[in-house]
Each structure stands twice: as C-alpha cells, then as structure tokens.
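Chemist: Have a look at these structures, which come just after this line.
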Structure 1
Amino acid sequence: MKIKNKVIFCLLGGFLLATSIAFAQDEDREGSKDHPLISRFPGSIIKYYDVKQFDEYILPLGKVERERDEDYKWVYNLTKSKQLEGKITRITYETPEDRSTLEIYRNYELALKKAGVEILFTSTGKEIGDSSNWVRYVYGSLNPLTRGRDGLIADEDRYQRYLSAKLSSPEADVYVSLYVSTGWLYSAVQLDIIEVKPMETGLVTVNADALAKNIARTGHVAVYGIYFDTDKADVKPESEPILQEIAKLLQHNPELKLYVVGHTDNVGDLTYNMELSQARADAVVKILISQYSVDANRLKAYGVGPLAPVASNKTEEGPAKNRRVELVGQ
C-alpha cells in the first residue's frame, strides 16, 4: 500500500541516532526491519518479526477481563475492540535496560501525537488487566522460538503500558497497537501496524466443479460473487464471472435443480429485508434463465432476509458475510 505524503514517526523529536541503530541492526532477527512509518526507540533490537499481506487483527480498545464460562472454565475477553483486516506487521523489540517503560512509551506517544495520529485507547498497569492474560490473549503465541510472546510479560503488572491509535489517509487507514513492558526476560516493545486495505481478489477462482462439490457435500453453497447496489435488486455487471460458473454447474449436472436463496444482514426492517432478499433471488433466477438459457423448471427463488446468518451481525465483518446468495440443492 502506498500512502501519499507518508508520515515517518521519528522518536526522540525526530533524532534517529543512526549510529546506534546501525549497531543494533547487526543483532536484529534475520530478515527483519523497522516499519517505514515508525522508527524504533534508539538502542532497541528486533527479537521477532512477521508480516502478513492480508490477515485479520483484533485491535484492543479496552482491558482484558477474566471470567468463568458455563463449564466454570476461565475465559478471557476484551471489554472493547475493533476488528480489522489488511496488511499486518508485527515487531517485537528488546529495549535498552537503562530506559524505563515510561520513557519509551512517552516517546512513541509524543511522536504519534505530533504526526496527527488519533489516539483511540491508552491504559497502564493493572488497568489493562493481568500482564500474562493480556499478552497471551492479545498477542497469542507469536513465535515461541524467539520468546516473542513470553518476553513481553511484565515482571509486575505496573510495568506495562499500552496504546492504540489511528492514522487516517485518503488511500487507507493505518492502525497502531503499541505495548511496552519490563519483563523477566527483557524490557520490550510490541509494535503492531495494521494497514487496512481490501483483500487482493482473483487469487482463487470459484468454478463450477467447486460449486458442485460443496452442494454434494453439504447440500448448499454460499456465493459471494453476485453483487447488488445497496437496497437494490439489480444484478451488477461484475457478477458475470460467477453467473457463468453457475450456468456451467447446471449444464454439467443436467439432473440438478436449485433453490436460489437471497440473504441479507439485519440492518433495517425485517419485512423490508425479506422482500429485498426475495427480489434479489428473483433477479438472479431471471438472469440465469434469460441470459444463460437455464431451464426455468430447474430454479426456484426464495428470500429469507436475515433469518439464516452465518456470522454475528454485531461484529464488523459479520454483515458482509450474511449478505449473500446461496444455491441449495432441491
């Protein structure tokens, strides 16, 4: 992702201490590097480094709480969070022993604020929750070979500080998750940078064979390549590739008959969503019959609105998963 007028967050008032960093680079984990948007605290070395071009990330906006579930087992949850998707860079730095978590945290915080970044959430000490619970819940295993997770756990809960922030850009938003702690292995910074962007599509093709296998295995298949404008039932031209594959599916399986079922999220009135999902299913059937010469006797359209979700509509990504067309074998 290219961001015009890219902001470089330079710690300690923009002074990178190039000689110190050059020395530290000799000890960095092989193949690792600083993120181009945010420099390291001088004298730090990279202990863990990982980049995913597209993945999901739960950004903490509240503390981690522990409670018992119905089986009386401990479960951990963030009191508030935001689900993100995009390019994710995770860097664990070992920081200089003679620098406090407060000094390191304040330098990152000031650099972010000077760059005009919106601070979304900050917390320190026991307010975040137990250090061990926080690290293992928020950061997972990371890479145990580098102790990239356990090295973050603070000696005492009071030696931990956290912030999450957002940099808005015309091209895309960038989120920052910063955790600073003094642990029994070493003092550390966990810096996660999430560059929100749409997933690169076209890497995997859903073809007629894949549709047939799913219907044979489960009796139905969700189709996400049929597009409609918001609150409309007109099938958009970019839906053509998947419509062609549905037509091939029916051509290759002459005995197959399908229910074409429209689904929506739960935004708005139930009656309206039921009618919209029916109209969209009708539109798909109409195109398959008129443009792809499918026998009308092999297709029946139904709309079930929000009544059969595949994900919670309360999450950020759930509604998009629930807005779909499904092919169900008759």
Structure 2
Amino acid sequence: MKRLFTFLLLVGFMTSLSAQQASQYSLYMLNKYGFNPAYAGLENSLVATGVFRKQWVELEGSPNQQTVNVHMPLYIAGGGIGINLENESLGVENNTFASLSYNYFIPIGKSGILSAGASGGIFQKSLDGSKIRTPDGIYDPNDPGLFDHMDELLPLSEIKASVPTFNVGIYFQNEDLEIGISSSNINEGILSLQGNKVVDIQLKRNYFFIFAYNLEIGKSLSIQPSVLLKSDNVQTELHFSAIGTYDDNFFGGFSFRGYNSNTIDAAVFLAGFKISERVKMAYSYDLTLSDLKRVNNGSHEILLKYDLGRSLGKGIPPKIIHNPRFL
C-alpha cells in the first residue's frame, strides 16, 4: 500500500493498546525543558523555544511535529515555571499535548543548583477514519454512501479522546556539568476512543536521562558533548552528540542515534548561530541509516530560541554562575 496507515489494522485484533512513545527531536540539547520540567528557569532568564520537525521526508504519513514552550525562573517562589505545547501528526493520527510546570531550586556548593519539578497537563489523541483505507474496504469516490472499512473497530470519521497526564524530573547544573532524569506520562492514562466500538489506548510511561559537559578549549572555542537516553521499558534509544561553539555565536556538530548495535537509526548534522543578541537559530539534518533509508530522504528540524536576557518578578536569584556557552 502507498499509505502508512496499515498499522491501524492491528486495532482489529486488539481492544487495548499502548501508545505514545516520546516524540523524536534531534536538537534536544537546545530544548531541555521539552523533556524535563525541572529545567525551567535554569537559564536564569525568560526563554521561549519553538521547534518544527519533518521526519522521513517523502515517506507518506511520516511524523510531522511542532513544539513551543516558555519557561523562566520565579525566584519569589524559589524556583521556576513553564508552559509546554506540542503537536504531532502521524498518518491518520494526531496527538496534542499541553502542560504547566513548577520546579524548586536547591543551591549546591558555590556554583551548583539542584532542581526538582513536576508538570501536569492534557493529552489529546484523534484518529481520522475518513483517511483510512483497508484492503477489503469498499470505497467509491463518486458515491459517499459507499464507504466502509469492513472492520467494525475502525472509525468512519474523526474521533477524539483526552486524558490528563503528569511528568516529573530532577536536574543538576553547575558551571560545566549538567545531569537530568525525568519521566513523562507517569500516570499512564487511558484514552477511550469512541467509534463503532470503544478502543482503549494506554499512554506509555517514558524515561529520560541526559548528561552534558562543557569543555573550554580557549577564549573563543568550547565543545559540549552530551548523551541522551530515552526508554519506555520496551525500547531504549541513545543519542551521542558533540557541538563546538565559536565566539559564543556560531556552533555546529553531529549526533549519532540508535537502539543497539543491530538497529542504528541515524547520523545527525547540525549547525546554528545567533541572529541577534537574544535570538538563536539552529538546523539539523538526519541522515537515515536504518532500512528506512530506502524510502525516505532524511529528516529536517528547525529551532528558534528567544532569550529575554533577564528574569521577571522579584526575589533573590540562586548562587549560580550561568555559562553563556552552555547550549
């Protein structure tokens, strides 16, 4: 089939499904709040980030993702706050997520800070049954009345369901080191999609671990290696990345992503620069290394990041020296 909708046929054999592995982003090191609510405010400024990603170009039904988030320190409350919005389209499926977060800062030593945070929000999933085509279905473009998937579990029109979801995280940062651990969908909520029959889809709990370090090579050059691990207790994904920054303005690097030695996913090339003192832009290209390379031309991702350069509200800032070169 030309369409990537055949996976929905599995619904015909199940009444309960698990879904929603964490969305894929190659520029994760520039958007840490996107997967860890404890990162809010750790850049000591109001920061807004927008990301657009098109995965597996020319593969019909491939993921198309957008995310926007804003976070800032709220020193009067001893921590940080943030809001995160995300949308993902995949074939006939669309997922939308919105959340609010709060995290608390604990100073560690002379320049370190430990942050613990949580977020809560709403996750909505929709399935557009009018776009599904099955091998045994009856479809006549000239007669709208002749439209039947011949599968009672598959909807004929769009159906939606929403469920609350919660995330938690901790994050440590000092002048050179960053370590974070977080988990999303900790309540593993169940979406009940009402079509011809009710299909229950359970959100899967996901775990994230990030390690990043800043190496000063000279007055104008630094290198930031990082590792990101993602897991849903079934599949584990590793990202190894290294970025070089020159004069706190231009940066570029590469990333390697895979699941194990037998399932290498992609090599990522990325670059970016400061458009102005407050705005940063980055772009990444994923070169597919898995068997999917036969049917797609890689993935593209664009990120824009705005840094106000100061915090809002009153209160005493934590005792931490923020390294401006830390991505």
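Chemist: Which one of 1, 2 has distance in nm of label points 7 Å out along Cα→Cβ at positions 167 and 223, as calculated from the coordinates, equal to 4.2?
Modeler: 1
Chemist: Let me ask another. Comparing mean count of other Cβ atoms within 10 Å over residues 63-70 across structures 1, 2, which is largest?
Modeler: Working: 1: 12.2; 2: 17.8.
Largest one: structure 2.
Chemist: With Cα extents along the principal axes in Å coming out at 69, 41, 36, pick the structure among 1, 2 it was computed from.
Modeler: 2
Chemist: Once distance in nm of label points 7 Å out along Cα→Cβ at positions 71 and 207 is calculated for every structure in 1, 2, which label goes with the largest value?
Modeler: Across 1, 2, distance in nm of label points 7 Å out along Cα→Cβ at positions 71 and 207 peaks for 1.
Chemist: Comparing relative contact order in percent (Cα under 8 Å, 6 or more apart) across 1, 2, which is largest? All intermediate terms of the calculation are to be shown ahead of the outcome.
Modeler: Details: 1: 14; 2: 19.
Largest one: structure 2.
Chemist: Identify the structure, out of 1, 2, from whose coordinates semi-axes √(5λ) of the Cα gyration tensor in Å, for residues 103-286 alone was calculated to give 49, 21, 16. Before the final figure, lay out each step's value.
Modeler: On the way: 1: 49, 21, 16; 2: 44, 23, 16.
Answer by label: 1.
Chemist: Consider the structures 1, 2: one of them gives -8000 for helix-only ellipticity at 222 nm (-39500 (n - 2.57) for each DSSP H run of 4 or more, over all residues; to 500) as calculated from the coordinates. Say which.
Modeler: Comparing all candidates, it corresponds to 1.
Each value in this text was obtained by applying a stated rule to the coordinates, not by laboratory testing. It should be emphasised that the depicted structure is a prediction, and the values quoted were computed from it without experimental measurement. Cβ atoms are built from the backbone, for glycine too; each structure is taken alone.
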